[in-house]
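In what follows, structures are represented as structure tokens.
Nothing in this text is a laboratory measurement; each read-out follows from the coordinates by a stated rule. Remember, predicted model here, so these are calculated numbers, not experimental data.
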Structure 1
Amino acid sequence: MSDSSISSVEKLPSPTTTNPNKRWTHAAGAWLGIGTSPGTLLLGVSISQRYGGSIPYISILLSFILMFALLWYQGLLGLNPPIGEGHNLTQISSRYFGKWMQRVVAALIAIGMIGWFGFSVGLGGAAVNTLMGLPNWAGPMILGIPILLFSLRGIRSWNGLAALTTVAVLLLVGLIFSRLGDNNNLLALTIPTPANIVIDVSAFIGYISVFSVRAPDFTAGMNSRRDLIINILLLCVPIIFIAIAGVGLHQGNGSADLVAILAAPGGIVLGNILITLSVIAPTLTTLFSGAPALHAATGIKEIPAMVIITAIGLTLAILRFDRQLLSWVIVLAAMLPPLVVPLAVESTRRRRGYPHRILPIWLWLPGALVSMGLTFLKQPLAPLLGLLTAGLVTTLWYIIPVQYHYFRQK
């Protein structure tokens, strides 16, 4: 059966990996650094703010399951053959996408990383300003520029930075539970409306969506699914528990401004020091992933790309982009998950021995347009409808050519 959409990519040699013996410990720092970012606290605060108190168990459970699934299917791509491709996302993209789609994927990741740079440095910079009594622009500059300089010299150890972030956030969470939070009734047994469930899940999915698409960068060269599972748990479990701590923080203070809570009378000065330390590893992650993505999207070399990401991110940070967390993650949940649907289907087909096909841009675009459009119209079911659209378009793309060729031969 002929099929013009079957790419010559199936004639390429099987990918090889430069480090076939990587274990979960090689990339644990990157996963843990995202999972323990202080943004997870604000995620819990924002969701609790919508409910006016405790959040439903069902939202937490579904969020965990769907985060795990998203990271699982993308992470599999980086594992060594025969499970995955054994390469990072940039190398994998050339085997799955046409040139236009490769640029789109890279651009989406670059945009996402710029936003996360603005969030992390905005939050950490605000903490610096509060501690030192500086104007709004000073803290982000004090924090962001040294991180850029460190990145330009090359990032050598994720695990050490992640350890710093993890310790800082865990201390911060401990202080919140012991001093600032209301730890009664953090979770509720009530069943929310479908719309509220989708909003809750979208917030968590949006939070990890950029990292999930980039997951092959951090699984490339690993041999086993067990290593992938451990890394996913290092990300998902802290997100859930730290977000629940954020619920307690909101119930105890009624505010979504973490820096202001810690600086208020009765707050904890040490808390803002911990916030400053805790954003360093996530910010470095944005440059590590964002610069190659911007290079792939525009052709700009990686060092200038880091400078551009820092410049735009610092502007967002000074404008306190961290205060827009819930809106930001919902936008990310609208843009990126529709991309994972066709990618997961095609990678599964390849593992089962089916002919390789190159994924066109219009497999992602309808779902993303539906999701983004409905998000701007404030339709709470927008991310779900975007995923369903992507699923429908992908299904039709695989079924219709088969039927066409079958009846033509008849």
Structure 2
Amino acid sequence: MSTGDGPRLLVVAVANSVHTASYLRLLQDSGWRVELFDAQHGGTPHPDIPAVRVHTAWTHEQKPGYAFTIQPPASGSTAGFTDRAVELSDLIDEFDPDIVHSHEIQHAGALVDLARRHRGGTLPVPWLQTSWGSDIYMYSRHRHYVDRIRSVVTGADYFGAECHRDVALARALGFRGRAVGVWPVVGGIDIERIRGLSRPGPASERRTIAVKGVLGSISRGEIAAEALELVGDGLAGFEVCTYQTTRDLEPRFRKAVEDGGGEYRCVSMAAAASVPHDEILAMHGRSRVSLALNDSDAMSTSFMEAMAAGSFPVHSSTSCGYEVTPPGRGTLFVPPRDPKAVAEAISRALEDDDLVDRAQEMNRRASSEHFDRGRIRARILDMYERIFDQAALEALR
């Protein structure tokens, strides 16, 4: 990561997020001098964050092996969100960034927005806001969050998201700035690595089904389990692998698969970080079908990885994946709370060889175009340069 006299980028994001770490790694050796302001209290910065200065809310131990440098607040700790906004405002004066880029709305965007209001309603530099996952799609429907989202998007100069759907939602909520495009929040995926871990040949010859088995506030692992129960003996001869599996659901998955004549394997429990990520990628790479269900979604990582690995995605209709692959041909989108519809989609994907083989080739091309980290890096750096140049032009007026 550049530490010289190049243009300066201040990223405001959750520092203990693997998504933040993945995005920041995309900016290494870019010529930009990057610093990170943590949008949350408490959590230790993610160990995969590259060599940047991380401004945290609390004092943390600088552990051996960390590439980044922890910069605690001058007071040692801060009392609340308003104090952090003041600290952010002070850092903007100290670091003098050319762009402020906040990732995610509820914490990072709201923090920049509060800093903006603390300064009288404007920032001295362009503000780019990007939406993460369900950030705007889900929370804009909740009365406790919609005013916060509206304040952020009306204050931002630029806006980006994972899909055009969410850019349109920002417009509907009052965004009047410039949309800068869409890209996965993680900065894309390593297409060639995934393909290197994938089984060669047509998807129709694969005998594995990958299932995201997590049950959470928006994750519907219990519907996935019920759908497998309904598929029944259609699972005979298949290995079913669950990952991020919620402990209470694991026995139900096992019973559903074994009762249907399949072989069950739990690849990971609860936290996917408990196994090497390559193991998750290899699972998609030997799967004929990959199932993931969420009440709210955007361009989920599991969806992208399944497409790149040649596994046929059966995914929530709440996803905006239809922007990159055609429903009914490249994937089957299903209501995330309808086990019967999910079971029917799984059965069709297990029985229709032509469907999965055509989708495999279609999705191979689409994933290279939309998800490749190299391509996305080039687009993001071009975006920053355009924002930088526009600010320079406006300063001359």
Structure 3
Amino acid sequence: MKKYNLLFLTILLCASLPAQEASFASRLRQFSPLADIHVRNLGLEDKNGSGTIDRGAGEGYETFIEKYGNADTGFYANGVIIGANNGRLEENEILNHYYINIRFKPAFMEETGNIDEAVTSYAYANSVPLVWLDDEQGTVMNAITRVLGEGWNEREVAEDEAVRMFNRAVQGMRIIGRIGQPSNNGGYYSLPEMVNRRAGYCFEAAQFGFWFFSELKINSVSALAALNQSISHEVVRLNSGRRVDYFGSSNRYNIPADNWHVANPLQSIGTYYRVKGDVSANQNMLEQAVIHDKHSIDNIGRLMDFYFNNTNSPNYTSIKTLGEFFLENNDIANILSARRANPDIVKNKVKIILLMLLVSYSETNNKPGTERISVLLQRHYPRDAVANVYLNTYSLY
């Protein structure tokens, strides 16, 4: 069987059993396990197994909005806002709304306590990477307490004071920045690892910020932006909209506020898994990346590439499942026309997904699928030399 070199990264073999394929495909249409904890504790129930909470389906959509506010506002993915006002609460909409508008609010402390306890217990019991959680030995808490003193997290502080405490904590632990590509340096550290090794990328610093401000009962999420065509940056964003960038890497770039987009904690777990999966060529980690952030073109593209470059034979079934999920949930025209600092990178990632789909449909003698992907490639990449080579090779029988 031919082997095709369509790379997000060069990835080695990891075989996938048919039963595992079916299980993973079904999980694409479900809430991730940690998201399900949030869903259930917020009075929602995915009765039809669609992976969303649908209006008019008796799943709690209307009650949620009445009690917690409108979360059907869309979420950022691949350069655009998707899912806004579509009568469905998608996973990222629910999570973003919870971490920005619900968590730690006095009226919702019961939900906050139940969710935090259940998420922590699940992570410990199921070996979920502690991206923004302390370990059971209290490694992170102990390190901060040595700097800030006992009881630092037991009093209410204003935002300015909280930021000063955050900076003092990181300085006191002597955390330095890591350099180079994360995938070339073993991937990202977990939060306890960052503290022990006293080094981190912007990603780890943002996760530490989320943990730190959570201890002070101040809502925060990550915020990400492309600084230029090759550099992306992540900071912690407080509920007021204030961005805290410990390393200061974004200061000289003058990035407009609208160019920063929110990433909730579960998406951060997806990022951690994806980079670790790149490093170790680990199929399970790459699949976990998709499960935790299903709309990320990076997560989907890298897993498709893994299936495509299987050294025995490409896993066409899984490639088609992932590619179709991407097409169902994204408008290619909007993604390609969105204004961003790195348009060529995103355009290339979309192209590679379409090329892998084209080959997969062609090699499995699926003429309707082949023709449909051919039309998309001709429409969006009419003068692309690589796309035309593949169209000439695979769009005809």
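Numerical summary
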| item | result |
| --- | --- |
| Answer label among 1, 2, 3 for the case where relative contact order in percent (Cα under 8 Å, 6 or more apart), calculated from the coordinates, equals 13 | 2 |
| Read-out helix-only ellipticity at 222 nm (-39500 (n - 2.57) for each DSSP H run of 4 or more, over all residues; to 500), computed value -15500, structure in 1, 2, 3 | 3 |
| Rg/Rh (Cα atoms, Kirkwood Rh), for residues 70-173 alone from the coordinates reads 0.98; which among 1, 2, 3 | 2 |
